[in-house]
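These notes open a run of structures that come right after.
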Structure I
Amino acid sequence: MDVTIRITAQYYENYSDTDTPYWKPKGGHEFTIKADADTIFYTYDSDLKEILSKMVADESDSHNKYEYLGHEVKFFEATELSNDKFEKLLMTKV
């Protein structure tokens, strides 16, 4: 069985026009990766964090930088709720 790992990262942009970078935080970014559930079950959390941190950092370049913040293992896909029902319930509160 595959699981989805959702990784949250801080996104930075380099505002420098010199050789000395000036990284400015610009918000969050999400990455996802599919993995075998058994592999995740038998991997130490500290090892997983180290690997995911490296993978996120490797997506950086001289203009954009990502720093690992955390992750969540999703065993099931999200269940989408009805927008119509949401709108009806919301209108009863307004």
Structure II
Amino acid sequence: MIKVVAKSKIKEGKIDKYVELTEELINKTREEDKNISYKLFQDLENPNILTFIEEWEDKEGLDKHMESEHFKKIVPMLSEYRIGEGEVNIYKEVN
């Protein structure tokens, strides 16, 4: 199993628009064959930090997701509302 943690700091006043844009991405991603879980979370201490936490059966599933039409369409649009590049970490289970 592969886990992805993709953290972004959102510009002041843009959280609602960012979340609205993620709806199609989330819904279509959840329909992908090797997706186990795909959710967006908001930091309790700093509401401008939004983080996708994803679970995939394997790296192949994640790679296919990143080549999907919905990913290539929506992710660039989301960058308009982020401060900086964000942080993406990909994990494999070790124990």
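Okay, here's what the table says:
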{"read-out": "Of the structures I, II, the one that 12.6, 34 was derived from, the read-out being Rg and Dmax of the Cα atoms in Å, for residues 33-80 alone", "value": "II"}
{"read-out": "Origin of the value 13.1, 41, where Rg and Dmax of the Cα atoms in Å was derived from one of I, II", "value": "II"}
{"read-out": "Origin of the derived value 31, 12, 8 (semi-axes √(5λ) of the Cα gyration tensor in Å, for residues 1-56 alone; candidates I, II)", "value": "I"}
{"read-out": "Origin of the value 15.6, where mean count of other Cβ atoms within 10 Å over residues 25-32 was derived from one of I, II", "value": "II"}
{"read-out": "Which of I, II yields -9000 [helix-only ellipticity at 222 nm (-39500 (n - 2.57) for each DSSP H run of 4 or more, over all residues; to 500), calculated]", "value": "I"}
{"read-out": "Origin of the derived value 47 (relative contact order in percent (Cα under 8 Å, 6 or more apart); candidates I, II)", "value": "II"}
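Laboratory data are not the source of any read-out in this text; all were calculated from the coordinates shown. From a predicted model like this one, the values you see are computed outputs, not experimental measurements. Cβ atoms are built from the backbone, for glycine too; each structure is taken alone.
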